[in-house]
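What follows is a set of structures to go through.
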Structure P
Amino acid sequence: MRAGRPRRTRTVRESLGSIVLGFEAVIVFLATLVAFGLKAADPVIVLVGGAVVCLALVATLGLLNRPAGFRIGWVLQFVIVATGALVPIMFVIGAAFVALWTYCMVTGTKLDTQSRRAADGPTDPTPT
């Protein structure tokens, strides 16, 4: 075992975001196969576009420890909604993921804030 820096604890927001993006990458991969099978557009465009979105989702997983990672996550949510232009059901699936991403970001931020406050100790200076 290597001795080194202790591993940084992930925030709840990072954990929830990585779950959503990971699951989303699987769904986008499957949706790419559906779009290819339906011949929704030129096969090269469908396969390359799907691969780029999948890789962007996976790459963003590694960036969630930075504020830019969450911004990229938001952009990707709307890119996925836009894929509904090729496969209309993706409007519904994309909207569901936008709702899930929003819920996870809001809830994760709340829980992280509560954890930070609890770790800082009581804020009331008067002893009880």
Structure Q
Amino acid sequence: MKKQIFLYIMRNKNTSTDSERILNEILKSEPQYSLPGNFADMVANKAGRKFAWESYFKEFLIYLGVIAGIIAVAAAMAFIWFSADLKEWTTFLLSNISWVAGINILVIFILFADRVLLRYLFYKMSLKSA
């Protein structure tokens, strides 16, 4: 019964509410501000820069994942086929932790600089020169 009353009220209700009337008045009047002539170009440039940054960063993450996968496969092969000893590897890695961490950080930084930073900076320079 409540549903029928609600449907009856909604069908017979005047569809022009106050908010719709105000919205129609606002849309008919001119705005109080004006956009610069190159507004569309500025928005397109911002969207292009954001898309470029995201695509370069995703590519960096893919490269990083591939490198991690190759290292994982090589480690698995060493342990399975070549009977590598886990204790010897852990003692070697822990005794040389500063070298291992430094080399890893250096490789990740070089990969990030090559795949993301340089490409993004060249992209921004090409936008300014055009």
Structure R
Amino acid sequence: MEVKKIRMEKSGLETVFSSLEADIMRSLWRKSPLRVKELHRELGRRHNVALTTIAVTMDRLYERKIVERKIETGRGGLHYLYYPSRTREEFERSLIDQTVNKLIEVFGKTAASYFDERFKSGRKKVGSRLTS
């Protein structure tokens, strides 16, 4: 999984996912595996989207290696069961790793120095204020 865009004005999963994708991932981390139909039942009204929109979104998440799928034989034929390729914590750690590595790649010693100073101080910056 490779992150191509981070939306700094958003928070949580919406920094890297659309609202629909974020809700899909929350659902899958909460309870998986799930079929497209089950996800649509849960999220379709809230997002005002068709079943096909959920199906296409799931296929794109699969292509990006964010979710995995297996085939299930059931009523009506074959169905995909989708599940996350990583736990939420593993996903978040991977995202942090990619982001930090990119910052160091782009800004070099300045970024490394910043992180060193930031973590030595033992304080976290929250919004525009510092907390201990």
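What follows draws every value from the coordinates through simple rules; no lab data is involved. Given the structure is predicted, the values throughout are model-derived calculations rather than measurements. Cβ atoms are built from the backbone, for glycine too; each structure is taken alone.
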Computing relative contact order in percent (Cα under 8 Å, 6 or more apart) for each of P, Q, R, the value 19 comes from structure R
Matching 30.6, 83 (Rg and Dmax of the Cα atoms in Å, computed) against labels P, Q, R points to structure Q
FRET efficiency 1/(1 + (r/R0)^6) of positions 29 and 69 (r between Cβ atoms, R0 = 25 Å, to 0.05) gets 0.75 when computed on, of labels P, Q, R, structure P
